[in-house]
Each structure stands twice: as structure tokens, then as C-alpha cells.
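Dropping the structures in below, format is C-alpha cells.
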Structure I
Amino acid sequence: MEANMSERDREILRRLAVRRREIAENPENKARQDAWYRHDAGTGGRPMVLAEVGGVINEVMPAARVCECADEWARSVEMRLRVDLYQFDTLKDDHVVEPEFDVFWKVTPGTYGVESVQHRPADTGGRMGARRWDPPIRDLDADFGKLRRRVRSVDRAGTLAEKERAEKVFGDILPVRVKGSFFWSLGMTNVAIDLIGLEQLMLAMYDNPSGLHRLMAFLRDDYLAYTEWLEKEGLFTLNNGNDYLGSGSIGYSRSLPQQDRRPGMPVLSKDLWVLLESQETVGVGPDLFEEFIFPCQAAIARRYGKIYYGCCEPVHSRWDVLKKISNLERVSISPWADEAFMAEALGERYVYSRKPAPSLISTGIFDEAAVRADIRRTLDIAKDCRVELIMKDVHTLNNEPERLPRWVAVAREEIGRARGG
């Protein structure tokens, strides 16, 4: 028995692991997996449906109510297992459960030698909340010398100890594997504004273009160095399976890794998906985006296998720039995007990754007619596209947790209508 873990905790985890393994072997779960592969390959099939629970986990699955384990580590594992069960048994979207349990490399990416000072409300009710910050780089020229290349490190012993701990509890039920998950996005502008501020970034495009080019080149080179370090250290693992992708999708794909990779060979960046986005430059025109941001993003895109682009920004205004990414595969269609324009632009070549407005299920009254009309509009506009509907960035369900599975059910009903079912 693990230190500080009771036999009761161990049995709770093993019971949940058995149920998770049963789900992984369920024909419906396997059908979802196959649907994702066909979705990525463009070989037909239905629109995919996902609903994220992370932002409303305290409403959907309050830990104090659903978790039974006493040990802190056991409780964290228990919640992960219970989320998988919730998604299959209650949410019923297209999340897939694999017959393995993942632990992740403990990597510290380092700092740039400076840090912003964050200011947040004292009480956000457990939610992210608003913030403001004091950027450390006030003058792009005078302060640039304060920046340092990040020095990375990996705790191999700690990672493997985590793997061994999980194996001792339920490794005979769920094989435990080590995965790499090191960043959400390589878009760079979120880091740029943390360093210099949003207003300064936008003004620098006019007041100090050479300084901004220098900063973006610094971040590009640092991100590429991070990529090379992860390759050299052998930390990359494939993300072409049940892996969180981009801004909410799932990575199932048979076109990754590259055809020249053989079993046992190290995973390289060219074998992977990566997300690029630039939500912070939503107020910047396409010409300025192309001049200051896109060249650095394109350099990163060339190192990776397949690109998912975008999150909350409306990409229609810069589509003529983004379509130059030769390995672009999926595109985020945010609530602020011109849906009709992007449907025509993407066609069947790219995945139309639609993000409905989360306010549809967050306001005081749940207006199912409005939810249905919103989904129907997307399916009608994008009828010739490979569509995925992803409800994300939900931060409240107005304490009505049934809203999330109901949104999934309505989406499935409307997909059936659109397909003549």
C-alpha cells in the first residue's frame, strides 16, 4: 500500500479504474474513436460534438461531494477518473476514453529573467476572474537587455515515481504511460503582452517597429530552442490520439507521425500537432498581423507536423494570411467569426472547429430554442464542411449542471436533422 493511502482509498481507485476500462472497451466509445479518425481524414462521417467541463467542474462535479478518497494524491486521481466516467455516462459527447492512465513529464520551462506583477480580485468564487498586470519591460529598447533565454529542466525521477505510484495502485487494470504536455499554445503574443503590455505591443507597431520585431524574434528563437530541447531530451510523445488539441479539439489522426518514423525512434516536432493563435492582436489589421506576428508563427509551423490555428479571435479578417500555412489542418471559428465567410473558405480542406458562444448556456434562463437555433445555423452554413462543435470557455451553468449534457443532446438532435435522420 502507498504511504499515506488507506486500503479504502486504494479500493475506490481500483473500482473506478475497472469502470474506466469497461468504458474504454465499450463499442460506443470505440465508435467515437473511429469517427474522430474519419473526421481528421475527411472520409465522411458526422460532425463531432464536445463540451468542456473544466470551467464548471465545481458545478458539475463538486469535489467535496463526489470524491471519496482521503489522501490528496488519491483525490486528484479519483477526480480524473470520475471526469472520464461523467463524460461517458452523463455528458455523452464525443470524448473518448483510452485503456491507459497517463502521467506527464514534470518539466520546468524557466523564466525570461523578468516577471509581470499580477493583480487579481480577492474573491473570484473559484473562477479565473479578471486581472491586470504591470509588465516588466517598459521601454523596448532600454529594457530589452533584461530578457534572458529560458533555462529548462525535467524532473525525471519525480515523473517516474508518479508513474510507479499509479502502477502500484491500478497498473494491472489500466497500464500507466508517461506523456508529454508542455504548452498549450506556441502563438507567442500572450507572452509578448505579459512582458510589455497590450497597449505597448499595439503602439509599438507604429512607434517602435524595429523594437517589436526584435522582441518577436527573441520569442520565436526561444520557442524553437524549447522545441529542440524537448527533442534532444527525448520528452516529446505522440499527440495523434486521445490528446487535447488546439483550443478544444482531439488529436486523433493517422497522418501523424511522419511516414519516415519507425517504431522506437524518438518523437520529433514534425510528428506532432501544435496550436498557434494570436487572440491578443484581435484589434490589429491583417497587414500589421502579417508583418509583425505571422512570420514568427510561420517559422514555428514549419517545425511541426499539423497546425490547429486560433481560439477566440475572429480569423476571417486574416484568413488570406493564415492560409499560407501549408500544414494548417483545423481552424477555430469563434463566436465572433464570420461563419459564412469561413465556411466558404474552409470547405472540406480544413476542419471547421466551431465554438458557440458559452453565454447561451450560462445566463439566468436556459433558452433551449436559442441554443437549438444557434447550432442549426452553424450546421446549415457549414453543411459542406468538416464540422466539430465545441462548447468551451464556460465558467458557469447558473448552478444548473444539467445544462451541459442538454446542450450535447440538442447538438446531436440537430445533427440528426441536418443529416436527414
Structure II
Amino acid sequence: MRTVLLGICGLGKAQLAGRIDSWCQTHHHHAPLRIEDFEHNYLPNGAKVPYRTFLRDAPTKQFDYWRSGWAELRGSGFLGSTNDDTVLLMHGAIVRGDYGTRVVLDLPSVLEFQPDTIITLIDDVYDLWWRTEDRAKDDSWKGRPTLEQLIAARRTEQLVGDLIANHLNPPARHVVLSVNHPLENAARLILSTSPPHIVYLAFPISEPRRMLQQQPPNQRGMDLINEFHRSAFQIQKELPNCLFITPLAIDERPLSDLARQPESGVVEEVAAAQGEPDQQCLRFDRDTRRWPTTIVGPRETLISAGPPNASAQKPIPLSQVRAASGSIETDVGWRDYRLVLQADALAVCCPVMNNRDELAGGVRDEINFATTRGKPVYIYQDEQQDEKNLARQLLKPGSSAMGVSDQQELITFCQSMEDALKRAAGAD
């Protein structure tokens, strides 16, 4: 199998690919993957310039450098290798603080690789920013993209993945995957000769957080969602051709919320470089505000090696947080729709929570988006969270003179959380 692994700066793709390779060897008794890191192993040799020179040059020069690097890769014999499962690490987009985002790859060249699967890895933008800042060590020439530029590059990276996938005949499957998913997810995408069955987990996110703000705090919403995840990823272990994908593998809204209410965070004056004005910066407490990734599995089982070290989690300029907040909010919807679109089915937990008189807006939209595209939806509704039985009334109101709609036929209410997850996974 041949895989293109995309992902912007700040991910550390080479390290992540190494973790995936080790997992495949240990848990699948697989021979080592043949992994090639294009930008760092071939582009500098082919272009005969340091990678940092490639990054800062004019677009036309960058394109020439890129094609020279690809010629070096072509000469290595990697593109024609048929004896190994191969993984090609690439950037679909490059980003720098001085010019933003660019795409300089040559699409016909990439198509020579004939990948079976394209995976675009994504991560929380604050983690990406901390890593790029830590790498730069305050030296702008090393590249210091802003939060907003990193988000733009992340969007562009996914578009490039689509472009590659759709120009292949037949088109390859392109999966957007957060690094806060299990290593097993990546292993199955890379090793499986048939496309894995992907299930998207849909559930309220804002309401459980609001419930914690009640007096006294109500933990039940968080507990339900955490249990939903633990059950899903336990079931995944039992089903070798199934993947569960959760939107909580990216959790950036807590940062954008602080753009509107910085007083709820810690704002401090931070001295800038010599000759530059001091600026207000926001100390973002990632571990307190982010939904814990441990609901997916222990840290050592996830694609990500973990968040940046505490020493690297420096205060973020408040101006950058404010500039990026709109993009973060937009990406919540765009990304979730994207994850629904790439799924084969939805497993839904508690579309009504805390006995509200309406469906959770995001969950409602995801269900509608899925059913209008012919994807089955399996729902578990905790009765104590919906004493008026509103979820069934709104989502399965029954037949009319015209009969039951096609969308309603795709919606199934299940008696238990486990039943909803297994049926969505195709294990019924």
C-alpha cells in the first residue's frame, strides 16, 4: 500500500510517522514501513539549497527548487518500489510569517507516486503555534507563522489532499485525521487493502461544559460523553476494519472564547524583542481548558507524542488570538462537516442533553448533513437527559400521508450506547 501523509509545520510528521511505524511493527507484526520525508531528505539535496532558503525565496524559485527535489526522489527508486508498504511525508502547503501560505508542489509529479490513500494530519492550532515558536527561538528568519496563518495553511493542506486524491484514476481515499486519535487509526488506514469503515461520533460539546458551570456543577453530561468515547474505542479494538473519529480530537473553541472574554484567562504584559513594543499576551492553560484527550486512549497509544513541553507553552499575543478567533469558529463547522462527509455512518450520543427544549444545534446539523447524503445514523438518547422524549419527536416524528421520508429511514434509535456504536460500526 502507498500512502501520502500530509501535514503543516508544527506537527513533527517525521516523529509521528516513526510512532506509527513502531506501532505497526509491534501490534501488527509488520515489516518496517518504507518512509521518505520529501522536504527534509530530498528537496535540499535536489535543489542544492538549505530548506530555510527554499522557504523564504520567491514562489517561482520555490517551484523550481521543489521540482529539483522531486527529481532527486525519483532517482532514488522510491516511486517505483512495489515490495514495501510506503509512506511519503510531504507538505501540501508551506507557511511563513512574512508571506502567509503558498502551494508550490507540482501535481503531475505527485501523481507519479500513485498513492492508495492520502492522510492529512491536523492538530490544535495552539500546539502548532507553540512548536513553531519553540523551534524559532525568537529568530524570525526561521519562520514564525501566526495562529491565523497556521489555520489558513491547515485548510490549504486539506484542499491539496483533495486535489491529489481526485486527480488519481480511480480517486484515492483522502482522510483528515487529528493526531489525537489512536495510532491504530493511522495503522489501519496505511495497511488495510480495503478501505476501513469510518464512524463519526456526534454529540453535544457546549452543553456538557455549561452543565459544569451550574450550581452545583452537573458532571453527568461530561460523564456521558467520556463514556461514549471509551466505549467506542474499546469496540474499535474488537473490529479490525472499523475506525471511530471524534471531533474532540481538535478542541480550539476554549482559546477563541478567551478572545471575547480575556478577563477569564490570564493576560500579562510581555516584553518584545529589542526595538519592538511590549504586547499583551494571553496565558492559555491548555490542560485545564481543553477536553482531555485521554477519553480516546492513554497517551502512549495516540498518534501525537503529546502537547509541547510546559516550558514551550509561552503566552500567546492577544492580538493573534483575536485575529484567529473567527477562523477557529468557522473551522468548527467546516471541519465537522468534513469529518461527517468522509464517514460511512454516524453514532450519536444524546442529541438532547440537560432536558433542553431543543436538539443540540451542532448534532442536529450533522445528522441532517449525513442523512441527506445517504449515511445511516444510530442514536443513543439517555432518557434522564430527555424526559420529554423530544429527540424522537423531532428526529423520527413518524409517517405522513406521503410515508416516511428517506432521511427518517436512515435514523435508528438504539436501546443502549453500545448498541448504537456497534450498529454504526457495522457489527450488528
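Things to note:
- Computed 1.00 for FRET efficiency 1/(1 + (r/R0)^6) of positions 59 and 163 (r between Cβ atoms, R0 = 35 Å, to 0.05) - originating structure among I, II: II
- Cα extents along the principal axes in Å derived as 69, 56, 42 - corresponding label from I, II: II
- Once mean count of other Cβ atoms within 10 Å over residues 179-186 is computed for every structure in I, II, the highest value turns out to be that of II.
- Structure (I, II) behind the derived value 2.9 of distance in nm of label points 7 Å out along Cα→Cβ at positions 211 and 307: I
- Of the structures I, II, the one that 1.2 was derived from, the read-out being distance in nm of label points 7 Å out along Cα→Cβ at positions 11 and 35: II
A short reminder: the numbers here are calculations on the coordinates, not readings from a lab. Everything numeric in this text was worked out from a predicted model, so none of it was measured. Cβ atoms are built from the backbone, for glycine too; each structure is taken alone.
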